[in-house]
Structure P
C-alpha cells in the first residue's frame with residue numbers, strides 16, 4: 001500500500017489514546033474513516049473534531065466484546081465505504097490484581113474485549129478485506145505478550161493470545177497466487193503491534209483488585225504509569241502508520257518494548273523475572289523523587 005488517500009480505514013477503540021491518534025494520522029493522509037468505541041460521548045467528540053478538519057469520518061458505537069456489534073460495524077463499512085482496506089483492532093482494557101484474589105468476572109470482561117474482540121473483528125471483516133488489493137489487518141498486542149508482570153496475569157495472557165492468533169491468521173490469509181485466481185480474492189497482510197508503555201488512559205480506566213504489592217493507592221499507580229510511560233499516543237500512531245506502509249508484520253513501539261523483547265529472545269526462561277525486577281527498580285526510583 002503506497003498511500004492511504006481514499007482508502008477505507010476502520011479503527012476500534014478510537015475514542016481516546018492510540019485509537020484516536022490513529023484516526024487523526026490516517027485522516028491526515030486522506031483515508032476515509034469509520035471509527036468505533038463503546039464510549040458514545042467521547043466517540044462523537046472525536047468524530048466531530050475529525051470532520052471539522054475536513055476528514056471523511058463515520059462513527060459507530062460498538063462493544064467489541066459482542067460479535068453481533070462487530071458484524072454490524074463490518075456491514076456498515078461495506079455499505080457506506082464500499083469495503084475496508086485497513087482494519088485496526090485497537091480496543092483494549094486493563095486490570096491489575098493478583099491471580100489468587102482476582103475477580104473472574106473482571107478476567108472474563110478483559111478477555112472478551114482484548115482477545116475475543118480481535119477475533120470477532122478479523123472474522124467479520126476478512127471477506128471484504130480479501131476483495132481489496134493491499135489490504136491489512138492491524139492487531140494491537142503488547143510487549144506483555146513476551147514478558148509478564150505480576151498482578152497483570154490476565155492482561156498478559158490476552159496479549160499473548162493476540163500474538164499467537166495473529167501469527168496463525170497471517171498464514172491463513174497469506175497471498176496465494178492459485179487461490180487468488182480461483183477465488184478472485186487477494187491476500188491480506190496481518191501486522192501485530194507490541195507497544196510498551198504508552199501515555200493513554202488505559203491504566204486510569206483499569207479495573208483494580210489488590211494493588212498493595214505495587215502501589216500505595218490507585219492514584220499512586222496512575223502516577224507511576226504516567227511517569228514511566230515514555231511514548232505518546234501520537235508517536236505510537238505514527239509508528240503504526242509507517243509500519244503499514246512498509247509492509248511490516250511485526251512492530252515494537254518504545255524502548256521498553258525493545259528491551260522486553262530482547263530479554264525474551266536472549267533468556268526466555270528469565271525474561272519475565274528480569275523485566276519485573278527492572279519495573280520494581282523504576283518504581284522505587286520514582287518514589288524517591290518528586291513528580292514533575
Structure Q
C-alpha cells in the first residue's frame with residue numbers, strides 16, 4: 001500500500017513516500033483556522049482525521065497540505081464547498097469519490113480527464129514537473145514566487161507531491177534548506193511525471209506512515225520526517241493547516257471504498273463519508 005525511502009540529492013536527504021494507486025485512496029482536510037471559511041467544512045473534511053469514516057478503512061499515511069489561503073497560491077474545494085476559488089494555470093490535485101487522484105493544470109484541456117468526477121481540488125502555484133520534465137518556472141530568478149521564506153535566504157525546508165507513470169502518488173520532503181529546483185529534481189528522480197510544491201518553511205512539513213492500517217486514535221506512525229517540528233499524530237488531535245489522509249482499500253479486488261459523489265446541480269454542502277461498494281465487501 002505504501003512504502004518509503006531516503007534519497008540523497010547533492011548531500012541533502014529527502015524522505016520519499018509512495019502511495020500505491022490500486023491499494024490506497026486519498027482524502028483532503030481543512031485546518032482549524034485555514035482556509036478562512038474552514039467552519040463550513042463538514043465532518044469528513046474537518047481539521048482532524050475522521051475516525052467514523054476513515055477509521056473503518058484504516059489510515060496508512062498522513063502528510064501536510066499547501067500554502068495558507070492568504071498566500072493566494074491557488075484554490076481549494078471539497079464537498080461542494082469552495083474555500084478558495086480555483087486559479088487557471090495553477091497545478092491542481094483532484095480527488096474523486098473513490099479517493100483516486102489526478103494532477104494537472106487547471107484550465108488545461110483534458111484535465112480532469114473524461115469520466116473522472118472530482119469531489120475535491122487543491123492547488124498550490126504552478127507545476128514543478130510537467131510531462132516528465134522540470135518546468136521553466138522552476139528556474140525563475142524570483143525564488144519568492146515559490147513562497148515567502150522566513151529569512152532572506154531562499155534555502156528552506158520544502159515538500160512536494162507528484163504522480164508517476166504507474167499512477168502512484170509520491171510525497172517528497174526535507175527539513176534541510178533547499179531551492180525549488182532541488183525539490184523538482186528529486187521528484188523527477190523518483191519517477192514523477194507531474195508534480196507540485198506543497199508547504200515550505202520549518203514549521204509546516206509533516207508526514208507519518210503506518211506499517212499497518214490504523215482504525216482508531218492513538219496509532220503509531222513509525223515512519224516520519226526527521227527533524228520535523230511536529231509528530232504526525234497531530235492530525236489525530238486537530239491541526240491548524242490543511243492536510244491529506246491516505247487510507248487502505250479493502251483486501252477484495254471487487255470491493256472499494258467510496259463516497260456519494262458531488263451532484264453539481266444540487267446546491268449546498270454535500271458530505272462525503274466513505275462506504276464500501278462492490279462485491280465481496282466483508283464487514284469486520
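Each value in this text was obtained by applying a stated rule to the coordinates, not by laboratory testing. As the structure is a computational prediction, the values presented were derived from the model and not from experiment. Cβ atoms are built from the backbone, for glycine too; each structure is taken alone.
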- Task: Using the calculated result -16000 for helix-only ellipticity at 222 nm (-39500 (n - 2.57) for each DSSP H run of 4 or more, over all residues; to 500), pick out the matching structure from P, Q.
- Result: P
- Note on the structure: Comparing P, Q on volume of the Cα convex hull per residue in Å³, the highest sits with P
- Hey, distance in nm of label points 7 Å out along Cα→Cβ at positions 79 and 159 derived from one of P, Q reads 3.6; which structure? P
- Task: Figure out for me which of the structures P, Q the number 1.00 belongs to, where FRET efficiency 1/(1 + (r/R0)^6) of positions 103 and 167 (r between Cβ atoms, R0 = 35 Å, to 0.05) was derived from the coordinates.
- Result: Q
- Where is mean count of other Cβ atoms within 10 Å over residues 31-38 largest, in which of P, Q? P
- Task: Given a value of -0.35 for log10 I(q)/I(0) by the Debye sum over Cα atoms at q = 0.10 Å⁻¹, for residues 39-134 alone, point me to the structure among P, Q it was derived from.
- Result: P
- Query: Given structures P, Q, which gives the highest value for relative contact order in percent (Cα under 8 Å, 6 or more apart)?
  - Reply: Q
